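Each structure below appears as structure tokens.
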Structure I
Amino acid sequence: MKILSIESSCDDSSIAITEIATKKLLFHKKISQEAEHSCYGGVVPELASRLHAVALPKILQETTEYFPHLKAIAVTNRPGLSVTLLEGITMAKTLAVLLNIPLIAVHHLKAHIYSLFIEREKITPLLVLLISGGHTQIIRMENFEKMEILATSMDDSVGESFDKCAKMMDLGYPGGPIIEALAREGDEACFDFPVPLRNSPLIAFSLSGLKNAVRLQVEKSKTLNAGVLSREDQCNIAASFQKAVKLHLLQKSKKIFAKEPIRDFAIVGGASANLYLREAFEVLCRDYDKKLHHAAMEFCSDNAAMVGRYAIEAYHKRDFIDPDLIDVVSTKKQQSGTLL
């Protein structure tokens, strides 16, 4: 009894096979589009969609031996880029109808939470900091059905800010790993970038002002160096920016920690692979007597394995959807309340 899961919410084409009873990951493959989008400084939706149309069928061919044992098909249908989500949904609907098995629609952010539980039992209740290319949120997870957003971003997400700051310095895409690597060589005290919402009582995230401060510093440094940004400036800007992001995330997380008695805390999403941020939260969790959890590095970014792990819970609860009714759901960011 196995589930085939598909992920195509952005620029990663991924398919996985997960065994329902044991939660064992039997097959997982992901084809990244980073090289194709790098020259544009970010993801081009139409290009991503065309690349999914080529990559997903190639991966699917490697899974045909599992078809006789499949009990369900799972696919991400929200949130994400509509044109890329459609590629995965179309494949999933076709497979569900041809194999005459149930279809499971998966919420991408909930799947990121379940990346923590790949090949293991879930932990609840749980506080989760989700930092990805599209979202920055703190979520209280009571159980499979009940997940509540406690804080979210008012503008740019953590991953988006890293990408945009890298683009300002002509460093390429994706920006997160590049900024993190440069920051290791830089002086994080070199530039006094503002910590967003430092004096605000709001329990929310905002990085647009910090991003603008980085832009102004890049322009200033170039002006002082005949229009060229030196390697030293790149490293110092990266380190100072990353420090401000860390302090912002810690400050708002502390406010949540002071109110929430839940002991288990996790960081998920693509930006959770940042070791500098992980180390900062390890210290914070020790100070507040909380236990820190995070997904394996290979499952931090978008992947079908996390979709499959979520789908196991949905399968047991018979949470299926008619193939004729599944569709892409709006990418609008949810500001508060229950994670739908």
Structure II
Amino acid sequence: MKFRGAATILAVGVTVALAGCANSGSDADDTDNASAGPAAAAATSDAAAAGDGCTLDQYGTKKFDLKGAKIGFSQSEPEAAAFRTTETQSIKDEAAKQGVTLISTNANSQLSKQISDIQDMIAKGVQGLIVAPLNSDGLEPALSAAKAKGIPVVTIDRKINATPCSDYLTFIGSNFVDQGKRAAEAMIKETGGKATVAILLGSSGNNVTTDRTSGFVDTVKSESGIKIVAQQTGEFARDKGQSVTETLLQAHKDIDTIYAENDEMGLGAMAAIRAAGKTPGKDIKIFSIDGTKDAVQAIVDGTYNGVIESNPRFGPLAFQQLADLNAGKAIPEDVVITDGAYTPDDAKSKIADAY
């Protein structure tokens, strides 16, 4: 069974492509993207209709009509970065399309607030929850409160260390290990396999950072011409990425390549490189993950060297899982998104896909 836009059933879930993806790279060879526009999903889920997955009875919740339902959305981080802004807007747009009453909160990067936000939404009578977790651990009190009320929880963009079809319903997000691998491959191609690299790590405590690091590091291990000289967290923030890069460039004069685990840190690194009197994209190359317009435009301008996409437009898929659950279908453990990429050769023609 396939989703429109290339979806393949996996052992524990499905893989889908979202509209707005600039598909390229090894994971997109079988993709036939729909032209639904950058704000909509190119895939609607009818997967696992009667096969492996989590059913309404197994999850222990009661059927409800999505139209007219009260659904809660818990955002984890401030909507200053394009990823979070686009993610939240996608949820809001799809909620309006589905006739859902949406209660939206933002934890502002505070785990305790995200827990209390979710508990408050439960107290307000939400029938379903969509959660963008701040960390992979720590949400247990909120998840337990939802489970006690039989409220299905769809998690997006960061996977939690918990049990699907018990602590939460399903996870929708990217293959973060593959993103790191593809970033390494793009770097190897652009540098000819010779680079002295600093890695700007994402925030600690979530699988995105762990996976994007391992995917990258494992891929370059066999490349004798690539040397990783520093790894330091930039906490997925532009200002932190800039300050960390400034410090790293002073400590390691031979750095000629930056791998940033999101665009915000990469853009911060670009500013730091300029402040150091060097030319980003030439003296020091930059590769990152996300697919924001600022980063893709920088590739077009020649001051950035590659971006692996991480698509945040989860709204259609998130609400589809809730609809499918109530329709008696089995929900996969993971819904893994097929992401695209932007290179110096195609960034100009694909910039409309960026967010």
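Structural remarks
- Comparison of I, II by mean count of other Cβ atoms within 10 Å over residues 117-124 - largest value held by: II
- Label whose coordinates, when helix-only ellipticity at 222 nm (-39500 (n - 2.57) for each DSSP H run of 4 or more, over all residues; to 500) is calculated, return -13000 (choices I, II): I
- Which entry (I, II) yields the derived value -0.59, -0.66, -1.12, -1.17 for log10 I(q)/I(0) by the Debye sum over Cα atoms at q = 0.15, 0.16, 0.23, 0.24 Å⁻¹, for residues 165-244 alone: II
A short reminder: the numbers here are calculations on the coordinates, not readings from a lab. In this text, all values refer to a predicted model and were calculated from it rather than measured experimentally. Cβ atoms are built from the backbone, for glycine too; each structure is taken alone.
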